[in-house]
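Quick heads-up: structures coming right below.
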Structure I
Amino acid sequence: MKTYLTKAELKLMEVIWEKGQIPSNKLVKECLERFNWKKSTTYTNLKKLVDKKMVCNSEAVITVLKSRADYENGQRKEVIKEYFSNSLPQFVLSFIKERNLTREDIQELEKVIDEYKEELHE
């Protein structure tokens, strides 16, 4: 399932990831201090995060449902799927073509591939 976050939702999610779990009234205060958001702005974005199953709001306590790593992994997978026909090699080639690789870059890539090959054989 695609879970794209708007800039505002991502800002709010950053605060929630940082805190791990936070009472909603403290979240409102935190957003007022950091972003100068009104209470309604925080709650509007919070509702969107709940709808996207990023967080849970239970008894006025906000809890993370999707970690930052899981969200970022999902975003990478969506980009590869959407723009590179779900082909990791096409993704890597497009990146390589955009910059001049040094010998060190190539050696590092070869090392990563070799390590991955070893893991496959275990």
Structure II
Amino acid sequence: MNKVKYQLEFSMKCSTSLLFEYIGTSSGMSEWLADDVIERGDEFTFYWGDQQESANLIRYKEESFVRFRWEEDEGTKYFWELAIHVDEVTNDVALIITDFTEESDLDSSKLYWTNLIDDLKKIIGS
């Protein structure tokens, strides 16, 4: 199984501290990323209806980014990351998604993230 890496960037009209609350905490992610997110140390379990998947938090920096690796990808280079970028000149805030997927699923994966971020924007009023 060989996955391709891709990145998406979304303009966000909010503070970095507010955005990090939604991408860096289980309670925040429960509002837009999954139906529920349970955090036990560095292990996060994501629930969608009767389905669940676990991911390990492999890196993070407060108000900057979180990087996860799905349990099924353990031992690989694959991860997914939610990163906050602030433009040095304009101070505009962007959320950058980095993920890996099968090449045949690339368009649907991008659409999936776009829909999730649209939900997030509605929640934070962006």
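What follows draws every value from the coordinates through simple rules; no lab data is involved. Note that the structure is predicted; figures quoted are calculated from it, not measured. Cβ atoms are built from the backbone, for glycine too; each structure is taken alone.
Please state which of the structures I, II yields 165 when volume of the Cα convex hull per residue in Å³ is computed from it. Kindly include the intermediate steps, with their values, before the conclusion.
Details: I: 165; II: 113.
Only structure I yields this read-out.
Given a value of -22000 for helix-only ellipticity at 222 nm (-39500 (n - 2.57) for each DSSP H run of 4 or more, over all residues; to 500), point me to the structure among I, II it was derived from.
Values: I: -22000; II: -7500.
So the calculation was done on I.
Out of I, II, which structure matches 22 when relative contact order in percent (Cα under 8 Å, 6 or more apart) is calculated?
Values: I: 22; II: 30.
It must be structure I, since only it matches.
Just checking, which of I, II has the largest value of distance in nm of label points 7 Å out along Cα→Cβ at positions 61 and 85?
Largest calculated value belongs to I.
Suppose distance in nm of label points 7 Å out along Cα→Cβ at positions 13 and 53 works out to 3.1; of I, II, which structure was it derived from?
On the way: I: 1.4; II: 3.1.
It must be structure II, since only it matches.
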